[in-house]
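In what follows, structures are represented as structure tokens.
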Structure P
Amino acid sequence: MHSISRRGLVISAAAAGAAFGLDGPLEIFTPAFAQKADKNVVKFKVGDIEVIQMYDGHWEKPHDEKFIRNATLDETKAALRAAGLTDAHVPITFTVTAIRSKGRLVLFDSGTGAQLAPTAGLITKNDLLKQAGIDPAKVTSIVITHFHPDHISGLMAKDTNAPIFPNAEIHVSAAEYKFWTDPSTTAGAAKRIQAVFPGWKNIKQFEGDKEVVPGVRAIATPGHTPGHTSYQVSSGNRQLIVLGDVTNIPALNLRNPGWHLVFDADPVMAENNRRKIFDRAIADKAVLTGYHWGNPGAGTLKKDGKGYALVPVKA
């Protein structure tokens, strides 16, 4: 079985840590200026599933020749322009998804927690949970795609590491948990994870593609990290698949699925799983959502030449 090398993961984790660290160059814009973030909170339905998406901020990532391992900076800028985006930087948004289904409220990841830079974390600062009708005390299930800090910092208070969702069970793949809690892992947010998560009794590890909470089934999509996981929620013959970081913004490695971004620990594995789940989603007519796809950051896919195109949902 192909597994991610520790060196590859450490390199990608270091890149992510540098990008999403406390001194990272993040800027938050009003929704009008963010990539497809027309509203801070968007709701739509997939079958009987109510999907809630909350815009958590925007990062103007400075250009870097090494950002895409197998594409030039000129190619990166051209891809951004082709998507109608600025090419002055890479505009990366953060969007947290929640669902109401079968009487349950499930949160996918937790956002930045306003901890990546002074201006990050609209969900926390603007109380978007309240706007979305979500009481943190009543969130009973959080499922985690992976442990990069832009996805999990919202679980913990900045200064005390106290749990923000004290009544929630937090579900995470055993492979992801094992890597980040290993004392030999030092990159990115590892030390904070090692100091906090082993003491929390509400973290539930799972293995394989299984139903982690009623109505939510895990889909192993490693490559970005060792235990990166996507999730499928079904309603009749309709499906929603929450991808996490299977791609970055659609203009890059959705449109060009063979592009290998520096944040992917094993870029070949990441690409293989990206193509596999995209083809599956097209065959099943599933609605997909990506963490960096804007707001509303969801839609169906279609093949477009050598890549894929996103057909956004109407919200």
Structure Q
Amino acid sequence: MPAMNCLIIGGGPAGLTAAIYLARFHLGVVVIDAGDSRTNLIPRTRNHAGFPEGISGVDLLARMRAQAQLYGVDIRTERVDRLAQTNDGFVANAEAGTLRARLVLLATGVVNRRPSMISDSNHARALAGGQLRYCPICDAYEATGRRIAVLGTGERGFNEASFLRSYSADVTLVAPEGGHDLSLGQRQALAEAGIEIAAVCDAIELIEGQWVTLHVDGVSMRFDTLYPALGSDIRSELAAQVGADRSEDGCLTVDAHQRTSVAGLYAAGDVVLGLDQISHAMGEGGVAATTMRNDLARQEVLYRAAR
């Protein structure tokens, strides 16, 4: 099987932006997408420029896929479970077979750690209704002046509660399983900011259309919205299989042009340490695609010179 020019693993905003760029560079592009981009979970984003009334994550990705396919991008819904480097590029093992590519872009993103005490159906309904939110940079504006709970502790919980305090005077930091792990200085700073510190959350109950109720040591606490601050898991396993450098938490290390430490392997979006924003991911996708095009062009020049 001959190698294609470019394989993109991940069909979120970063991967699809790169695909559009690469196709318009007249390069052969295949996008392999498992279909579980975090963007699909966004009921409506209102800070993405160009959509003053907002747009759902599902609609945004549909538009981006349609644009990529307009230029001939082959988008396949399956999962890649193995990546290996060869003398002339890479081999990816996907559910439908093996693909060979000269260059690979990883845009595999991250997975939010969800509260363990909420069912899948309630989780979906709470996201759609705004009672559950994962990105305060994205949507804290919509929670302005509301009663907000942050489920978390330690540095992550402290930072998120402190950030949200600039949107509402009613913020409570609730401990996840295991209780709070806050320093004395963090507790003092939270108290000075007027942020309440609550004990361990035992259960989460969704009140249809209005509130989310957290059961904390037998006491029911009602909030307008809940922000889990439990961290996320980086989808960088494929990069690890070919020996790419990663940070301690698993984010891929790239240069200013989105190149990883492995020649021919690039990364963009949330799998790279950054802002975890759609606009940022799209920018990295554009940079990665342009770099890939230029790197391929240099290879062609070297190839012709060697003939």
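A compact table of results
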{"quantity": "Value 2.8, calculated as distance in nm of label points 7 Å out along Cα→Cβ at positions 185 and 249, assigned to which of P, Q", "calculated": "P"}
{"quantity": "Value 12.4, 42, calculated as Rg and Dmax of the Cα atoms in Å, for residues 89-144 alone, assigned to which of P, Q", "calculated": "P"}
{"quantity": "Value -6500, calculated as helix-only ellipticity at 222 nm (-39500 (n - 2.57) for each DSSP H run of 4 or more, over all residues; to 500), assigned to which of P, Q", "calculated": "P"}
{"quantity": "Origin of the value 0.80, where FRET efficiency 1/(1 + (r/R0)^6) of positions 49 and 177 (r between Cβ atoms, R0 = 35 Å, to 0.05) was derived from one of P, Q", "calculated": "P"}
{"quantity": "For 2.3 (distance in nm of label points 7 Å out along Cα→Cβ at positions 41 and 273, calculated) the corresponding structure among P, Q", "calculated": "Q"}
{"quantity": "Among P, Q, structure where Cα Rg over 2.2 N^0.38 Å as derived comes to 1.12", "calculated": "Q"}
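Bear in mind these aren't lab numbers, they're just calculated from the coordinates by the rules spelled out. These numbers come from a predicted model, not from an experiment. Cβ atoms are built from the backbone, for glycine too; each structure is taken alone.
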